Structure 1
Amino acid sequence: MRTRYIGETTRPPQAQTLENIWFTMSFIKHYKNSKIQFGWIIILLHWFLAIAIIGLFALGLYMMELSYYDSFYTLAPQIHEAIGILVAALMVFRLVWKAVNVSPEPAASNSRFVNRASNAAHNLMYLLIFVVLIAGLLISFAGGAGIKIFDWFVIPGPAEFFNNQATTAGEIHLLVAYALMALVTLHTLAAFKHHIIDKDNTLNNILGIEEKK
């Protein structure tokens, strides 16, 4: 029987297993993409944009329930617009970064159909994001109004492009946002399918965990 010293504690095997997994993980060190893995630029952009876009959707639904007398009635749209502008800028940067970097090759276990479906889903997701962002800008710019970024500055807006711009753009903004969230859900399920069923490196890749040689 092993002697236990004063101050020594016994840790459950589950905790030891999790600790071993954590310390044996090898995180990538490159910021650019390679043919086998994403770099930190894309990884950080991916997770920041994912959190921001889902957060904007939740905030948008919350805003729809606010009345004129709610304390958050004025601040909520300003937060929504400010984060939306940031997301738009980062999406443009992401497209530029994607154009000048290589993209990791898909998992070897993927069929040709899966690769084509994945590319189509990613392209559709980009399209829906930009449609939501443009519709949001049209809402904010309706009536020639600008976008007020808190009390810092105002982004001036053009005159209305068509009649009932705010109403029409608002309907598009909401419907496409729902479609985007459905696609995000499908994208998430596909990532878990790759990790749990296919047991490939797809999920670890976007988490920044280096592929084992």
Structure 2
Amino acid sequence: MTVDIFETGSNKLYLERGNCENDIRSQLTEDLYWRLPFGRGQQFGRNWAGAVNEVLGGWQLDAMPYFGSGYHATPILGGGSGLRPNLVGNPYAPGGGKGCPTTLGTGPNMYFWNPCAFAQPAKGQDGTAGRGILVGPGRWNTDFSLIKNIPLSAFREGMGADFRLSFYNIFNHPQYFLPSPSLSGGVNADQSNGFGQISSAYSQRELELVLKIYF
């Protein structure tokens, strides 16, 4: 269990009831393994020997797909106060008046959450925006490896090697970090200073070559 304290600036603890920022509501991870049927004693090339078997046999595939929903976030006003704004609209819907975003998305200079869905509370009043009401972009990613098992028992009993060619995020699918939940400038699109906008992302496709020798 994870317990976070996110002060509203008042003693109204009921305002603290909500989603944990680290809550990923839905996740699915798979580890798919397939030993390719090529090589001596396998479906294809069962009679291979020598260099042909050493090069073409002993390969396997490993894939790890991941699908997950986004993290939660709590909207706050800027200035280090930790106070929350009033919720006056739908942060996932565009529009709301002059200067408000007409579309939402993850592209450059776009808003993932609509800052016009929030308003400044009256002085001395607690904002009505609840804890963890915002959900960031979800992720899906696939890591893929091609692995070659190389027996080296001719040099020493039990000796061998693994050659691995790994692709992280093989489909190079964009995966974004959580947008800023801080309304540091104001509560409309012209003054929000980055609220609801995505400024960073996870790594793009990466390639890794590994040779492991065991004995």
Structure 3
Amino acid sequence: MGNTKLRIRTGTARYPRGQQRIEAILRAAEKILIKQGYGKLTMRNVARAAKTTVGNIQYYYPTKERILRDLLDYTLRGIFEDFEAIAGDAGKTPEQKLLAFLTCIIDSFRTEKKTKFYPEFWVQANRDPAAAKVLEEMYERGLLDLQNYIMGTNTSLSESESRDMALTVMGSVEGMVIFIGRGRPWEGSFEAVRDLLLTHCVALVKNARGSRPDGHNCAAV
């Protein structure tokens, strides 16, 4: 998974000790979110779990939005490192990158952390503007890569068409966490559902007929 990459702010966490404090804060916040839910993610509860003071928490994180942004990076750092590796793999075709990208997301649902983390953030994003903003930024990062793989796989799709396709595919994939994620009622069907979903999503991209006259879809070749 690699080392945790933490944001460096002016005047805070410039030295190893500050980095250690931030990691302790984020580890505590992540545990609270996953085990107790977003409603319990308060500065006071994080301070108690991290064995520090509210003042120390606010020194590094003066607003909830800032701790949410770092928490998202901290919890999803592994999957974004995988995304970077997929994007940088010159030996893969766009279609192979598309398949690897989607597989990476779905396989993350095998862990309790991701199964509980995503739904908690989704629910809170409907109520908390800070959570909504952070979640939107996270999805923008993933959607850009996904859109590029879609355009490379089916060159008949325009930029707007590939964007719509990326949203469709991402929504289909992410929604599966509710059904086949760790501890969910249909977890036993994980592999079968994953394989069906991957086949469906790749076929959807390849068979779409876009508006670009100079491109081609795979179904027409």
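Each value in this text was obtained by applying a stated rule to the coordinates, not by laboratory testing. For clarity, every value in this text was computed on a predicted model and none was experimentally measured. Cβ atoms are built from the backbone, for glycine too; each structure is taken alone.
Among candidates 1, 2, 3, the computation of semi-axes √(5λ) of the Cα gyration tensor in Å that gave 54, 18, 13 used structure 2.
When Cα Rg over 2.2 N^0.38 Å, for residues 74-137 alone is computed for each of 1, 2, 3, the one that comes out at 1.14 is 2.
If distance in nm of label points 7 Å out along Cα→Cβ at positions 98 and 146 is calculated from each of 1, 2, 3, which structure is the one that comes out at 6.0? Considering all the candidates, the number was obtained from 2.
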